[in-house]
1. As an exercise: relative contact order in percent (Cα under 8 Å, 6 or more apart), calculated from one structure in 1, 2, equals 28. Which structure is it?
2. If we compute distance in nm of label points 7 Å out along Cα→Cβ at positions 48 and 256 for structures 1, 2, which one ends up with the highest value?
3. If P(r) over Cα pairs in 10 Å bins from 0, in percent is calculated from each of 1, 2, which structure is the one that comes out at 7, 29, 35, 20, 7, 1, 0?
4. Taking helix-only ellipticity at 222 nm (-39500 (n - 2.57) for each DSSP H run of 4 or more, over all residues; to 500) from the coordinates of each of 1, 2, which one would give -14500?
5. A value of 1.00 was computed for FRET efficiency 1/(1 + (r/R0)^6) of positions 8 and 40 (r between Cβ atoms, R0 = 41 Å, to 0.05); which of 1, 2 is the source structure?
Structure 1
Amino acid sequence: MQIEVVNPNLRIGKIRSALFDFDGTISVIREGWQEVMVPMMVEELLKTPNHESEDELRAYVRDYVDLLTGKDTIYQMIRLAEEVKARGGQPRDPLEYKREYHARLWRRIESRVLGLKSGQINPRDMVIEGAIDFLAELDRRGVVMYLASGTDHPYVVDEARALGIDVFFGDRIYGALDNYWERSKATVIRHILESHNLGGDSLVAFGDGFVEIENCKQVGGLAVGVASDEIARRGINAWKRERLIRAGADLIIPDYTDPEPLLEMLFPCSRFRSS
């Protein structure tokens, strides 16, 4: 694992809690979701009276989908409804758009989920490399871990269980709700700190998107940007790296292979021991 220190002035407190994003940070079950969402949105916008060319729409939609990555899926669908209306169309309810997106995405990932559940796919082949061992090492050190995702809650729980990583999080898995205003990654972070009377410097957050990095920095936590290549499952994605740096990440990692340097940085008073 190559660690890039973006913030040379970072101060690491006694790490007690860790927040992980799910898709792209740990799981690659939903790798390629953009290739489902963007075409669906372009199809909808092409039905409007005042739409641009298909190529122009594709570039425009990808930009705002990328911008909203990490937030609950519903926010991307709310944006779609706004864009349909702006072009003279009659938008559907964002929840209806979300249901259609989930149906299309399921057709792409169904074999992955069912393969994991049947044992035909090794969970280690559906995560960023080294992720499972890294979670196990944090668990061994007594770090309380939380999983927070913009993917709907039942899907996150089901997919975490299929990967066998639910054991590290227990009931601390938080996915998106239809009443999206009641839960966000920011509210999960506040819950972590307030329920245990902790300071922000006791929290480390791992994520490949803007939201969890910004939310972590807002409370004074340590933000680790995971600039993962979701196809290769190791190595760095340059686009993600730039985006995570703009979001305020303190550190950038590509994956969780060779975790000793990161563990020594997070826990300077103890030595890494292989499990």
Structure 2
Amino acid sequence: MNMSIGDKDFIRLRDYMHDHFGINLEKKRTLIEGRLGNTIAQEGFDGFTDFLDDAFADKTGHKIDTLISKLTTNYTYFYREDTHYNFMVDIALPEWTSKIKNNDLRIWSAGCSSGEEPYTTAMVLNEYFGSSKASWDSKILATDLSPRVLKIAKDAVYPEEHLEKLPAGWDRKYFDKRKNQHDEVEYAIKPFLKNEVIFGQFNLMQPFTRFKKKFHIIFCRNVMIYFNNATKAELTDKYFDALEPGGYLFIGMSETLSGINPRFQQIKPAIYRKQ
């Protein structure tokens, strides 16, 4: 349903999303109207004004979660941007596993969406470590702003098309194939792998004071497409401080830190290192 948003409502939605979550909607007016029009109509509101009034007044946060989910939906799948995983196996993991003294490898999937990224990372780690996996503390922290996508990630059940890019045999090794109530094929992450990822809600605009130890690798892929350059600079400064010296930051292949944060050394496209 096409429903237009007035200037006043556009400005207050734009400012709210930026001030609270860093999300930049400056040139996204058409996207806002397209993504929220049906929701507004289905919930019985006359237009954006009443819908936003209701959302901003909701103390539970559920209505704001709907806003976030609708405005930042990003299709993802397993083994996305495989050059990052190849780099992990060939460079980052050998480098770090030779340095780490206490077998405590710390990886953060920031903006993990519905879980495909951290679960893929867990698969890569399992393949890399092999029989020595049990001797490593390598559970992956995975956070996102949206409780809706975090629930999908924790449920860990995915449609077949999300597995198409996985290396041969990984579907059988890491998933249980089954039929759902609609007789559709779906794939559930096996419990041993599911246990390798710790999910939590986190707003990247908050201080990173909750993280007591620094990370060796941080994934923040296709998250900063929603941010303006000032917000990107502020966030990547926090990532820099949250990484161990020599730690790696992986961003989306369509993203860059060029002209945004000179503190990082670019290793390859979308791969940065803390000097």
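1. For relative contact order in percent (Cα under 8 Å, 6 or more apart), the value 28 is produced by structure 1.
2. The structure with the largest value is 1.
3. Of the options listed, only 1 reproduces it.
4. Here the read-out was taken from 1.
5. 2
Throughout, read-outs are computed from the coordinates displayed, never taken from laboratory work. The structure presented is a predicted model; accordingly, all values stated were derived computationally and were not measured. Cβ atoms are built from the backbone, for glycine too; each structure is taken alone.
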